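The following blocks contain the structures, represented as structure tokens.
No value in this document is a laboratory result; all are computed from the given coordinates. Quick caveat, the model's predicted, so the values are computed rather than measured. Cβ atoms are built from the backbone, for glycine too; each structure is taken alone.
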Structure P
Amino acid sequence: MGLAADTPLESLSFTVTRADLVRYAGASGDFNPIHWSDRVATSVGLPGVIAHGMFTMALLARAVATWSDGAEVVEIGGKFTNLVVVPDTDAGTVIEFSGRVSSVGDGLATIAVEATCDGQKVLGNPKAVVRIEPDRG
């Protein structure tokens, strides 16, 4: 796998639609109406229906899997910093991920990530650590 320190990674974009949110709700069991009802979302002060935070993290994991050619993910995380508002259109919204290999050592590569939607960061300090060599233990 070609993950070398200080290597920028190809930007990846994922479209998120209301249909995706419904499918994620079914898979996760999180049927909170802020993820499907504009009426409820706006009644609690949100700008509209928002994506599940963990769905955004799942897209981060998908980006990392693509960049690392499916390597074992040892660690992944980030802080939720902004909402991903998903309009009631077929086009939905787009979350963009860019990354850079920040370090490589001891069979692990650390990837620093930026996740944005509509020009705003949606995850603070997202990063992933992947295994780039088989464990020789």
Structure Q
Amino acid sequence: MNNYEIFNETNYNVDIDEVKKLIEYFLEYKKLKNVEFNIIFVDNETIRQINRDYRKIDKETDVISFALEENEEVKFEFGRLLGDIYISVPKMLSQAKAYGHSEKREMIFLTVHGLLHLLGYDHMTTEEENIMLKEQELILNGYGV
């Protein structure tokens, strides 16, 4: 059984039902069973502090994922504890406007991007980026955005 929690720690209205639908699609698409993770929607100051404290980059960003499986010392018998995803709602809204698409599409994109990071996808090299971008597009197209 998969277990996830979604938290909105902002004053913005986040469409939690849409996020849940997306997560269910993503879990089925990736054939994931017995995984646990959290998605936390935060403001710019919170994500800036997280980015500064953990990545040593003192600016806000759109999404940060903490993948627990990257740490080989973390093992669980009951399943996979994937980690946490933090999404900046103000950054999400400004990027939607800047890119000329809906806030819903940006929320879905950032959620998929974060989930893929939890599964080990990355974009540090061109090859990794191409693999991750292709998988993102397949998921977004399959979900209908």
(request) Have a look at P, Q and say which one yields 20.5 for mean count of other Cβ atoms within 10 Å over residues 37-44, as calculated. (result) Q
(request) For the read-out relative contact order in percent (Cα under 8 Å, 6 or more apart), a value of 31 was computed from one structure; give its label from P, Q. (result) P
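When helix-only ellipticity at 222 nm (-39500 (n - 2.57) for each DSSP H run of 4 or more, over all residues; to 500) is calculated, the result is -16000; to which of the structures P, Q does this value belong? Intermediate results must be reported in sequence, preceding the final value.
Details: P: -7000; Q: -16000.
Value -16000 for helix-only ellipticity at 222 nm (-39500 (n - 2.57) for each DSSP H run of 4 or more, over all residues; to 500) corresponds to Q out of P, Q.
Of the structures labelled P, Q, which one yields 19.5 when mean count of other Cβ atoms within 10 Å over residues 53-60 is computed from its coordinates? If you can, show how the numbers build up before the last one.
Details: P: 19.5; Q: 11.6.
Working through the options, I get structure P.
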(request) Given a value of -0.33 for log10 I(q)/I(0) by the Debye sum over Cα atoms at q = 0.10 Å⁻¹, point me to the structure among P, Q it was derived from. (result) Q
